[in-house]
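Structures follow.
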Structure 1
């Protein structure tokens, strides 16, 4: 008689978790495709520039968040150091952009 190290309820729990994660990834992918169509549609229809630029930036930020949290698994445990490095790099990039922008404008 072979000894099974994992109980049946643990395997069922793992399958349920994988199924839920796949649902989230498919939903996120569908939303990203929808956001892309919205962005292209606004550009093709030549929507007002003062509306389209902030909207495109917001859609881009949401898509980056989806990429990080769902497709790069940053929401999972054990990704603290990579997340810290990525957020630190984003903060440095933002500060650099703000610094050079303020130097150019003043």
Structure 2
């Protein structure tokens, strides 16, 4: 795994600053605890629409160009489709890396 953004995702997981699952992520979005949300590019249509709409409504940054497999490998757990990073520092750095194209 050479992608720095995925490496940061793994670090956030180990630091306990990552929430997995659609419902928990939606809770974090609604309560503004999510600094950034990851959505698998190959997620189902209903999930994609729901997460995109919530992130847009609550003005939460969304990263959706990684596959389910990439997100799962980065976090060390199977079938990761929706993730939220709850630490503002991790979120800020991840958005910087996204802007740089890493």
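Bear in mind these aren't lab numbers, they're just calculated from the coordinates by the rules spelled out. The shown structure was predicted, so the numbers you read here are calculated from the model rather than taken from an experiment. Cβ atoms are built from the backbone, for glycine too; each structure is taken alone.
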Self-check item: With distance in nm of label points 7 Å out along Cα→Cβ at positions 26 and 90 derived as 2.2, matching label from 1, 2
Solution: 2
Quiz item: Given a computed value of 10.5 for mean count of other Cβ atoms within 10 Å over residues 10-17, which structure among 1, 2 does it belong to?
Solution: 1
Quiz item: From which structure (1, 2) was helix-only ellipticity at 222 nm (-39500 (n - 2.57) for each DSSP H run of 4 or more, over all residues; to 500) calculated, if the value obtained is -27500?
Solution: 1
Exercise. Could you figure out which one of 1, 2 the value -0.96, -1.23 for log10 I(q)/I(0) by the Debye sum over Cα atoms at q = 0.16, 0.25 Å⁻¹ was computed from?
Key: 1
